[in-house]
Structure P
């Protein structure tokens, strides 16, 4: 509730400021970039107005991305539905440097719908978070045989760090062939449980779980990307005029493992720096409205029959779930070189099959749609995570691999993915064949 209230107050302040123009219901497609004397410059963004179904082009002296993470590359995530890695993928296609994508934080305890007596009517778009304060208040983790298992893994038991608890749960699930574990707080006084955790109690009771009397079914969920677009301390990137703030950025603040609530530093301290730096950049920057004609304009698939569009959207939803399944099985909490290479191969095949399906139904390389754009962004981010994970031949923070289970101080360096040469265009999938660039 604290985060929601902060967000409400800030959005209200933005809405009341006459100097700020809000464009709601716009989906960003790609950044508009030019290359000059070896430097890349960003001059704005193309977007889809979802109400008018038109492509809207914004030309600007500076572009600041605050688009969040990519939690939806996994099937269970606490992130909102819009966290499809759009900013990271757009920046990668714009040839921005990407860093530390292997460090994905999994929250150990999200509500498991599979373990609820009454199931939700439809699949949740984002998992309901069971705060670690429940464990801090004495909550105990059990497997489905009501055997407490955390003493087997760490002396701090339920109070061990998030990554340790998440790996321990993951190990229990794999060894026992189960899909969730149980978090029990019912031994605490009823009035204190309801006073400390009213929202959790209410949500669980909707599905016939009384947390004052019953354990809560929980499962790990993708929670936070410590990696992203590599940024300096002022939010600047290697692309001139492009700034990043929040979870889309990799400032190095979180290292290999984010501490609880440190996302506030990204959202407030580093975001304030990025805004001030971007304002300073505007003093000497140039962005003439005539620039708008320098890039080819994407088009919406209005020429396709409704039945074909329905087929494409349905196949895209199916492909999205298949990608999420691959990421959970092969690129999840505990990894191995073999599984990562399998993931690389499976993701490549899945992307090729999806693109071929679109093209067979009349999709053109210049066409854009929200579902298709989100899908290619998810593919891009998934491959960035896999590539980064393969590059780190040690276990550090949130990245744990069975083949290299120990931390090595000699490898205490960020993983950096530099932009490919323009002619290679790696990881930019065919529905938009290349990042829009002017010469």
Structure Q
């Protein structure tokens, strides 16, 4: 059944592969049904498995309560932290945990990469040096200057629904809207939007359903990024943008970024701001299509929208997991972890931890403070958080103003993305019931 975080789904049956705390060192995979690793808590687990995609909550609740740190032999072996306090502490512990490993952030590999994403797969001091190049463009005040253009993009997308009685608010609204906003911030030509939307759709959906197609689309997108980089290096494009800042940057040693750095920097920024923000907008619109009381409060009490957005981010957590690697042999929650072993920080689980959030499995749009980890924490706190918040805010406000009575399409189910590290909707069919007025 589709993942439905708004209902108390029947818990999945995990009895066939239970969490395993070995007691007898002679036990083996053949005798226990799960591998034995030096007394570790072991579970044959991948967040991308069908049962966890369908509804991750029962397993994660069990893990938080009984085995908050466990090991899985999947994806070349990794640990998973599930409690808020432990995940939060790990995000701020640069002495023991590293991000400077190619692929550390992604449990699903579409194709091999030689170089790290920048800055997400780097550690300080390199991380801070890279990050400082574009950070001034992503502050609250800098992002606020983009608001008129974002409003125009949102209204243009919604205007395309005029005269229609139904639409897909992910495929036909959130996806193209977020693509266009990212292109604006990065300094890509606006006229390229249709082709960029097409390739990103194939790239992100394909990595789950058709990895060969995803690899092809990724190669196309890489070529497009390189084309933009070359145009900026040649001085063919003017203006202040993420691309222009990257190309003009000089590091502390006086050198410019080399081609692979420019490419992996640009790819990281686009990827980080694309699917995540689409997931956040789609999930919030899905919830509001079903929760009329919350929808009416947001429409009639504009002051609650900011806390509502933070609560949607906590509850849905678009980026469910993020990776780190142990810098040296360490002990964590009583478990020995070897140098180089991977640790998944489960933001989605942490954000449902009742030890930190009262009524953690319910949406409370008045929740404050709301110290969720949807944007991470520590040095890798999401650079684009202010831009994402503004995109979500404008999207929700304008959809509710133009289509205040939209409802789920009764003859088509929403489609949740079957991803290991992301959670959100791929399709959200609705009946518009438009008022005819402009937002």
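Given 16.8 as the derived value for mean count of other Cβ atoms within 10 Å over residues 121-128, which of the supplied structures P, Q does it correspond to? Each step should come with its number before you reach the end.
On the way: P: 13.4; Q: 16.8.
Answer by label: Q.
Given structures P, Q, which gives the highest value for Kirkwood radius over Cα pairs in Å, for residues 153-240 alone?
Sorting by Kirkwood radius over Cα pairs in Å, for residues 153-240 alone in descending order puts P first.
To which of P, Q does the computed value -13000 (helix-only ellipticity at 222 nm (-39500 (n - 2.57) for each DSSP H run of 4 or more, over all residues; to 500)) belong? Kindly include the intermediate steps, with their values, before the conclusion.
Working: P: -10500; Q: -13000.
Going label by label, the one that fits is Q.
Quick note: the coordinates plus some simple rules give every number you see, no bench work behind them. From a predicted model like this one, the values you see are computed outputs, not experimental measurements. Cβ atoms are built from the backbone, for glycine too; each structure is taken alone.
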